[in-house]
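Input: structures, listed below.
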Structure I
Amino acid sequence: MTVSAAVSAAACTTVPAADTCDIPAPPLPVLGRDVSVPLVTGGEVTYAALDYAASAPALQRVWDDVAAYAPYYGSVHRGAGYLSQLSTELFEQSRATVAGFLGCRPTDQVIFTRSTTDSLNLLAAALPEGTQIFVFETEHHAALLPWQRAKGARVTCLDAPRTPEQAVAALDVALHGAPKGPKLVCVTGASNVTGEVWPVRRLAAAAHRHGARIVLDAAQLVPHRAVNVAELDVDWVAFSGHKLYAPFGAGVLAGRPDWLRDAEPYLAGGGATRTVVRRADGQLDAEWHGAPAARHEAGSPNVIGAYAVAAACKALAETGFDRLVDHERRLLGLLREGLAEIPEVRVLSLFGEESDRVGVLTFVVQGWNSSHLAAALSAEYGIGVRDGLFCAHPLVRHLLGGEAEDPGACGSPDSAPGHPSFNAVRVSFGVGTPAEHIRRFTRAVATLVRDGAAWTYHTEAGRCVPTQS
């Protein structure tokens with residue numbers, strides 16, 4: 001049996017039973033959907049994973065596909081053996097699958113990396129010397145910080161916009177006043193804090209009007225919405241497999257080849273070279289590969305990771321984003337309806353509560369430290385959410401309006417000497433989330449706000465944790 005046939009035979013198509021509410025069952029089953037966790041108050045409960053924006057659970061189908069491939073594991077690109085040839089074919093097929101999923105142009109290149117952070121650092125290392133970078137303060141740190149290391153780069157950090165239209169206008173003004181030379185705009189597709197969708201196509205048009213290029217941080221967009229590089233007219237797109245329902249360890253940078261082709265290899269080593277010779281003076285000369293994928297994928301590649309990303313792309317495409325978006329919007333409506341009944345809750349937003357957003361929502365609760373609330377949700381209700389500043393410190397501080405919250409039972413894990421205790425709670429979900437988990441979450445928040453925590457908590461190693469009885 002070929003690898004493709006084995007993988008196909010192992011694909012999981014089982015769909016969980018529908019919830020008792022009026023929202024259909026999740027579109028795709030994920031790992032961990034039946035895991036039970038202990039409660040400090042006694043007993044166990046099925047875990048409600050509502051932290052998809054950090055790392056989404058792997059699709060059952062992806063896990064099955066990877067397991068089907070595992071017996072055929074072999075080295076890639078240079079092996080003469082049968083399994084090596086099969087693995088090489090699968091690796092390159094995975095590259096083509098990702099390119100198709102992203103709607104790449106014929107000349108675009110897909111490079112496999114470790115993550116979105118790795119992808120953007122790779123691009124930063126490939127920028128022409130003296131490139132001017134434009135980025136909003138609202139970005140994730142992975143999109144804010146890599147550019148500081150680019151040779152001779154000058155970074156312009158734009159203020160947080162209040163509307164999508166203001167974002168486009170601010171970028172247009174900034175680029176209009178920029179001196180000549182290479183320019184790059186980096187922008188998120190959907191905020192990892194508010195979930196709000198950014199006007200990527202209009203920002204790309206503004207960038208290109210002024211001779212700038214644009215890279216899309218699609219880490220939070222690509223798991224929720226169809227992303228088409230050609231239609232959005234972005235120059236590059238970066239994302240992580242672990243947010244796209246694949247296991248940890250693989251990411252993607254896809255887009256135009258020229259800057260990547262002309263740059264020094266991201267890593268020096270085997271695979272990046274055409275040839276290496278030792279000169280008479282004892283020094284080494286290396287001739288690097290010209291193709292960006294070979295040039296920047298030195299070392300033995302993460303074939304399983306690349307295949308897992310491709311398997312996730314295929315599963316989402318075959319299910320259809322119309323169905324996925326409909327599921328998330330129903331859950332988002334249920335979530336907002338439940339939180340709206342709790343007067344103490346304030347949802348954080350840049351563009352307004354009616355703005356388009358993916359399945360990510362961040363909020364604060366009057367009278368509660370957010371790390372305390374998150375700890376109680378986990379320990380007493382078996383619900384996993386995220387609290388803190390979400391690797392987007394400037395944005396969260398902007399959204400909180402400069403007002404430190406009462407530290408309550410536990411301090412913020414992100415607080416530091418000289419900084420107030422800013423933090424918030426983020427709930428995020430996706431294709432594997434049942435409606436009951438959202439209902440359970442809003443009921444739990446309402447109960448905690450009304451009655452308080454049933455347990456005591458303290459800060460330990462920077463985290464709010466239940467106090468041992």
Structure II
Amino acid sequence: MKSSFKLLILISVFFFTLTAKAKSDGFDEPYRPQFHFTPAENWMNDPNGLIYFEGEYHLFYQHNPNGKEWGFMHWGHAVSPDLVHWEHLPLAIYPDNESTDKEFATAFSGSAIVDRNNLLGKQQGELPTLLAFYTSKDNGQRIAYSTDKGRSWEKYEGNPVIAFDEEDDARDPKVFWHEDSQRYVMVLWRMPEGQKSNQGISIYSSENLTDWTHESHLAGFYECPDLVELPVNRRADDTRWVIFDGDGSYLIGDFDGKRFKPETPKMQGDFGKNFYATQTFNNLPDEQNRTIQLAWMRGGEYPDMAFNGQMTFPTELALKKYLEGIRLVRTPVKEIELLHEKGHSWENENLIPGLNKNLTRKIKGDCLHIKGTFDLKTVNSFGFVVRNSRKETGVEIRYDATKQVLSCMGQGVLLSPEDNKIQLEILIDRTSIELFGNDGKAVLSSCYTADPEAQQLILYNTGGELLVEQLEIYPLKSMYELD
């Protein structure tokens with residue numbers, strides 16, 4: 001008991017220090033997301049090397065330490081005990097020095113694994129080595145390794161493990177262990193012989209992590225590939241493999257360690273304005289029994305901020321069987337509840353247009369978690385207006401019951417009601433809205449900018465009655481704050 005108490009004190013001191021540093025670094029800026037990851041300063045894009053190791057989630061990312069524009073890519077680095085509170089660490093991977101032109105040796109995207117069998121022979125003591133596989137621009141696919149829980153990194157002396165071919169563009173290796181074939185697998189974006197019509201995902205296998213055999217190629221994909229196995233309807237005895245494109249679109253099918261055989265057409269994974277470069281975490285504990293995905297919110301704007309870029313909030317992936325077939329669903333990880341302030345809730349509220357006042361009129365805030373189930377009854381449309389003010393209209397989230405379309409910021413997706421009901425989960429941060437319909441069957445991830453003083457929330461319905469079967473709204477604490 002005493003040791004547990006001491007551990008709690010140490011964790012509290014750690015987060016107090018982190019919070020104090022974050023506040024002193026200006027992490028409470030008006031356009032700084034408060035629960036989505038951002039770099040302390042300068043440019044950020046693709047998540048890289050997502051992995052759980054020794055009690056920490058590691059987030060690496062494409063980063064330009066020299067400015068707020070894309071270029072001179074390094075791997076930035078952060079760690080978290082809970083996917084919510086992130087600590088910024090020093091740069092992990094620097095550009096390689098084989099080229100005299102720094103732009104031609106930059107450290108592009110990749111992934112990370114744990115070398116549990118010490119195949120590279122770098123392990124020191126009992127702690128396994130972390131390996132990062134990355135693309136060195138015009139220098140092939142390479143490995144960096146860490147023997148100290150990711151705090152420092154060295155380049156593997158046998159690089160590259162897949163040589164650069166000037167007639168065959170290739171990048172973004174995602175490496176994982178394939179249990180059935182007892183081999184490591186790498187999915188790599190390639191444009192064989194420079195032919196755009198054949199660009200797609202190449203699959204490689206290896207027994208030792210340094211010698212890779214090309215097994216197959218699947219055309220029709222662009223950048224940042226990923227390949228994961230997921231249960232259908234959470235049944236361990238019924239699984240499928242899902243292969244991802246950089247924009248989050250996907251195919252569902254079968255994978256034997258060498259070839260992916262699609263069972264579905266390619267389907268869109270996110271219907272918002274700002275979703276790209278998806279990647280899932282490697283090495284999650286078996287007891288978690290979940291697959292977690294992160295993406296870069298490409299194209300967001302952050303006026304006069306010291307940084308440029310944010311990640312989506314981490315989501316859990318699953319496969320669910322519908323009448324039209326098996327589909328991917330995506331929902332925020334449960335750790336969002338760590339940021340909940342005291343919330344508001346309603347049950348069985350019948351709303352009639354023109355007769356009811358705004359149910360959420362007392363809610364104010366720029367960071368909210370909204371969860372609701374709505375019986376459509378006779379309504380034509382309903383939705384929320386978020387970040388509203390007297391000066392300007394906020395951002396509208398709308399469900400058109402006549403067309404069965406869920407929309408936000410000019411983007412829409414077909415979403416049929418289930419038992420005449422629509423379920424919504426919404427994450428509102430200072431510069432982003434992530435909208436999940438019917439338990440993640442339809443997702444829209446978008447960035448926006450609003451007047452920092454605009455913090456009103458409006459719930460509306462038009463054309464007929466709407467039954468708010470259940471609605472919960474939680475203001476969210478900043479990830480830089482403590483209880």
Structure III
Amino acid sequence: MRADLLTDVIDGLDEALAAVDGFDGALVDGLLRPQPDQAAGLAGIAEALAGSPLAGRVAEAAEKTAAGAAGEDHFIALAAARTALLGSVHDALVARVEEAVGRPRAEEAGTATADGADPAVNLLIAARSWLCDLARAGWRGIDHELVAGASAVVSAMLPEPGLRRLAALLDGFAAELAASCPGATAEQVPVRRWADLWSRAVLLTLPGAACAPAVAEVTGRLLPLGVDLQEHATAVQAQVHAVLEPDGGGTPRLVRASVSAPKPDTVVGAGLWQLLRPHMSLLAAVSEGRAMELDGMPVTGEGDLVWEDARARMGEPADVFATARVALPSAAASATAPLDRHPARIAVPVLLEGYAVEEGDDGRVAFQVAGVRLAVDVDRVPAAGPLTPEAVASSGACVGLLRWDDGEFLLQPLAVERTVRKKAVAVHAAAWAGGTADKAGVRAEKAATDAVTVLRERAGRLLRA
């Protein structure tokens with residue numbers, strides 16, 4: 001990997017992010033009666049889009065909003081402008097990563113298709129109205145009454161399959177806002193995150209924006225690389241990154257398979273796997289270090305497998321580092337859907353070897369790769385596995401996800417190789433995904449089992465009462 005390219009300046013990147021920051025800052029105090037500094041932020045995002053097809057609409061929206069006379073169409077235009085700018089940042093960063101790793105260019109995604117019946121337009125309008133009220137109030141102006149306005153909309157959306165994506169987003173967004181009410185006394189405001197959620201939600205209220213991606217079927221051998229485990233107080237998701245070798249030859253491709261489950265906040269650590277295992281046999285293959293044979297597995301144009309256990313069977317042993325050394329370099333990625341083009345979504349599987357390790361006084365770890373410092377995000381290593389910051393710091397090879405955060409590229413480790421008694425030993429973040437005999441993993445599993453048993457007993461008493 002040409003790590004030097006990851007630190008080179010990308011033309012226009014800072015300017016695009018500055019325009020986004022200016023708009024995000026305007027949202028903090030609300031757009032009902034914008035002050036001069038807010039108007040400057042609005043003018044900045046209009047200027048950044050001056051050479052684009054959105055130029056006219058965004059310029060009008062910025063002008064009307066600065067005058068305190070914005071309507072819903074103007075807020076939609078501003079949300080689209082912000083999304084387009086971050087999409088351009090995403091594309092520039094991905095192009096730089098592809099150049100650095102020397103991997104084939106991403107294929108264009110397939111055309112999106114409708115979910116079926118058109119979702120209820122009145123619910124989309126209600127959701128958009130609430131989001132516009134949020135923008136007028138600003139994050140410092142939110143209160144419990146305003147935030148609670150989302151609950152009725154979310155409840156009405158959940159029975160509609162085509163609206164569940166937006167409903168889940170609004171529900172989570174409203175919960176975060178409620179936890180910070182009243183906004184006027186909040187110690188900190190997650191400015192970029194809330195603006196991300198707001199702009200994405202606004203665009204999802206447009207009819208057709210939540211169309212399902214095109215789906216094809218693939219048959220071949222799936223070689224797992226690792227698992228990215230993401231945990232929330234009420235939900236958990238495991239996303240398996242893998243290389244798919246299609247039957248009959250052809251270019252291998254990078255794919256993902258995800259599984260999610262609701263969770264009580266008392267289930268943490270290795271206990272999370274108990275919630276996910278019943279829904280995806282792939283986790284057992286990851287834990288056992290095996291490939292899987294797929295037969296007609298649905299896959300989207302963005303490279304996401306729509307997992308069905310009936311279309312997969314356990315295959316031969318497949319070492320992650322052998323996969324990373326042999327199959328990963330030639331595996332092509334899929335293009336990202338327009339609404340998903342955001343720097344935070346970048347997660348590119350890479351293999352690093354022959355690096356030197358730096359450990360800071362604050363416990364931070366970095367790799368020196370060909371003389372270039374690459375920060376390692378050990379905070380993303382889940383507690384639900386045997387991989388630890390200490391194992392990362394003593395490693396000589398690493399399979400991980402290259403991400404971009406706060407102005408720099410970072411590496412999220414998925415697995416490392418370290419030398420123990422003159423022998424190379426692999427340590428995987430998801431080694432306990434399908435079960436484990438490891439003492440620490442067994443203790444964590446037992447604790448989680450006890451917690452789930454207690455919760456089920458309590459739920460049973462409540463139902464009987």
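Numbers for the structure displayed
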| quantity | calculated |
| --- | --- |
| Origin of the value -1500, where helix-only ellipticity at 222 nm (-39500 (n - 2.57) for each DSSP H run of 4 or more, over all residues; to 500) was derived from one of I, II, III | II |
| With FRET efficiency 1/(1 + (r/R0)^6) of positions 85 and 381 (r between Cβ atoms, R0 = 41 Å, to 0.05) derived as 0.85, matching label from I, II, III | III |
| Among I, II, III, which structure scores highest (criterion: Rg/Rh (Cα atoms, Kirkwood Rh), for residues 317-364 alone) | II |
| Origin of the derived value 2.8 (distance in nm of label points 7 Å out along Cα→Cβ at positions 77 and 293; candidates I, II, III) | II |
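Readers should treat all values here as calculations from the given coordinates under stated rules, not as data from a laboratory. Predicted model only: the values in this text are computed from it and were never measured. Cβ atoms are built from the backbone, for glycine too; each structure is taken alone.
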